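**Student:** Please find the structures below.
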Structure I
Amino acid sequence: MIKDTPAAEPEIRLSSLETHVLLVLAEHDLHGYGIAKAIERREGPRIFPANLYRHLKSMAARGLIQPQPPTLDESGRARRQFHITNLGQAAVRQEGQRLRRLLTEFEMKNLLPAKPPAK
């Protein structure tokens, strides 16, 4: 007899840049330039505009994010914001769990520098 078991979520592998994009969009929708600036503030990977937009297009094709219709910003410039999808939220949660397991392995092998004393 075969038991019905819930299907596991398919594993979605994310690059470092894709992980940062989804983390930023988990807070609120943003346009490409805003995403790049938010990632820089988080000390994420250095971003080249062509590379970012190529990733955004790929992520949209994979269903991780959804481009919104362009709107005009304060200066009258058209900006297309991006929105994280349910699949994107599941993927970034999955990546967080993967990173937590990896961090635990680093800790178990004493491969992390000592924590600085609390102030």
Structure II
Amino acid sequence: MTYVFISYARPNEAAAFNVYEALKKINVDCFIDKESVKSDQDITDQIQAHIDECTHLVLILSKTTMSSPWVPYEIGLADGKQKDIICYYTSGVTRSDLPDYIQQHRTVASSEALLRYFKQRVSADG
């Protein structure tokens, strides 16, 4: 089963929720902090647990992404657990803007391409 962890910086919240809603419409289970984090539990433990469970991490990329203290942490956890990481570019970002540890992952430049990729995963899941 495909389970996606959506990683984003706060200024990209609208784009992250657009991805979340689009993936839900094609029956992809997702983690996004505003919907999934329980306030009575340690956030770091919850992030670790959901990254353990996920099959993919989608990183919403913009010029502000790397300013988030959580994004590098989440990428590092997912990378260390050999999760598929897909970087979704928003406007104004080029590959050269990104640190090397992000450039090595699969990238998509449109929501259509992202959805196409996950539709194939859902079909493969059966």
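**Student:** 64 is what came out when percent of Cα pairs over 17 Å apart was calculated for one structure; which of I, II is it?
**Tutor:** I
**Student:** For the read-out distance in nm of label points 7 Å out along Cα→Cβ at positions 12 and 36, a value of 2.4 was computed from one structure; give its label from I, II.
**Tutor:** Of the options listed, only I reproduces it.
**Student:** Rank structures I, II by mean count of other Cβ atoms within 10 Å over residues 20-27 and report only the one at the top, that is, the highest.
**Tutor:** I
**Student:** Still on this structure, I have one more. With helix-only ellipticity at 222 nm (-39500 (n - 2.57) for each DSSP H run of 4 or more, over all residues; to 500) derived from the coordinates and found to be -13500, which of I, II does the value describe?
**Tutor:** II
**Student:** Sticking with this one: Given a computed value of 1.6 for distance in nm of label points 7 Å out along Cα→Cβ at positions 76 and 100, which structure among I, II does it belong to?
**Tutor:** Only one of I, II returns 1.6 for distance in nm of label points 7 Å out along Cα→Cβ at positions 76 and 100, namely II.
Read-outs: derived from the displayed coordinates by stated rules, not from any lab. Predicted, not measured: the structure shown is a model, and the values here were computed from it. Cβ atoms are built from the backbone, for glycine too; each structure is taken alone.
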